[in-house]
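What follows are several structures.
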Structure 1
Amino acid sequence: MKQKQSNIKGFVIIIAGIIAGIALDQYTKWLAVKHLKDQDAYTIIEGVFSLQYLENKGAAFGLMQNQKILFVIGSIIIVLLVAFCFWKMPRIKRFIPLYTTGTCILIGAFGNFIDRLRLGYVVDFFYFELINFPIFNVADIFITVPFVVLALLILFYYKEEELSWLSLHQKTSDKIEE
């Protein structure tokens, strides 16, 4: 019974995090539309960082413009993949970093998915002028940073045997115990 309550609590925390993250993403995009659309860029640090409105009909960094159906399918695949990992992953404290990165990736995927469905493009507004980095948004941060963290976790934190749950052939009963 205690394990079931713990699983429900973890699920509620993940859902609450996803809702809060999506709300933050959508709120910042609403602010960008309200205050930046049809305006000159708003400089935060001269020559380094500014807020600049952009309607991005492509993927990250403006790649693959006007491929809406591909992005919708891609978002669905990402959500299903993360959900599959959550289902297979051991429910122990050692895996909280993986649950956290997965939750953040879901936030980013849902945030940009909402824009694509609702608007047909993604609202971007952060611009690092210093390095001429492509304009991006909060959802992009929720996707990009966790993917980097995920790679570091897999390379340096988890041992290969701890990630055996990723195997499609492993029985659920073989999961790592706390």
Structure 2
Amino acid sequence: MTTHYVDLTVVPDAETGVPALLGTLYDKFHRTVVRQQGDAIGVSFPQYSVLPRDLGSTLRLHGTDSVLRTFLAEDWLRGVRDHVRRSDIAAAPDGAAHRLVQRRQFKSNVERMRRRRMQRKGETKEQATRAIPDSAAEKPNLPYVHLRSLSTGQPFCLFIALGPLQTAPTPGTFNTYGLGHGATIPWF
């Protein structure tokens, strides 16, 4: 259960903007969670907006007081410390709503979908193109953060979706991106 939080706000400079800094900070968070094999810290973006599409400049970490203290004690902010302002760990407000913060994946690359279909069904390129027209591509409309895959090294966009507001928390765990496997975080 996430009872406490800490805000990490990125501060841009003339050379590096908020999205790039937030991506670097989030990447460092993810790598640390992977290294620690953790599942007890959730994330949210308090300035989240769909119109305009924006995650804002603050990454909020949610967990218990002891989990957050242990996590922050590790020197995982090395390299971005000059660009990050950290709040004190605080208790989540009483009566706060709760919500699921999760990843949303889109099928936006029709060429990749066609190649997979050709491999799975033994079809020609023409057959796969007829089965999967260009209009089959989904157009993402959610805010995202640019990351680099730990396994392949390839850059990708991690799209963030919010579930509906709930009056009570839902217990559970978080993945290595701090996104809920059914677990909710306080939303305020």
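Readers should treat all values here as calculations from the given coordinates under stated rules, not as data from a laboratory. Every value quoted in this text rests on a predicted model; they were computed, and no experiment measured them. Cβ atoms are built from the backbone, for glycine too; each structure is taken alone.
When relative contact order in percent (Cα under 8 Å, 6 or more apart) is computed for each of 1, 2, which one produces 32? Among 1, 2, the structure yielding 32 for relative contact order in percent (Cα under 8 Å, 6 or more apart) is 2. Taking 17.5 as the value of mean count of other Cβ atoms within 10 Å over residues 27-34 derived from one of the structures shown (1, 2), identify that structure. Here the read-out was taken from 2. Using Cα extents along the principal axes in Å as the calculated read-out, with 57, 32, 29 as its value, let me know the right label among 1, 2. Only structure 1 yields this read-out. To test your reading of the models, identify which of 1, 2 gives -7500 for helix-only ellipticity at 222 nm (-39500 (n - 2.57) for each DSSP H run of 4 or more, over all residues; to 500) when calculated. Among 1, 2, the structure yielding -7500 for helix-only ellipticity at 222 nm (-39500 (n - 2.57) for each DSSP H run of 4 or more, over all residues; to 500) is 2. Each of structures 1, 2 was scored by mean count of other Cβ atoms within 10 Å over residues 35-42; the highest score is held by 2. Which structure, out of 1, 2, was distance in nm of label points 7 Å out along Cα→Cβ at positions 115 and 147 calculated from, if the result is 2.2? Here the read-out was taken from 2.
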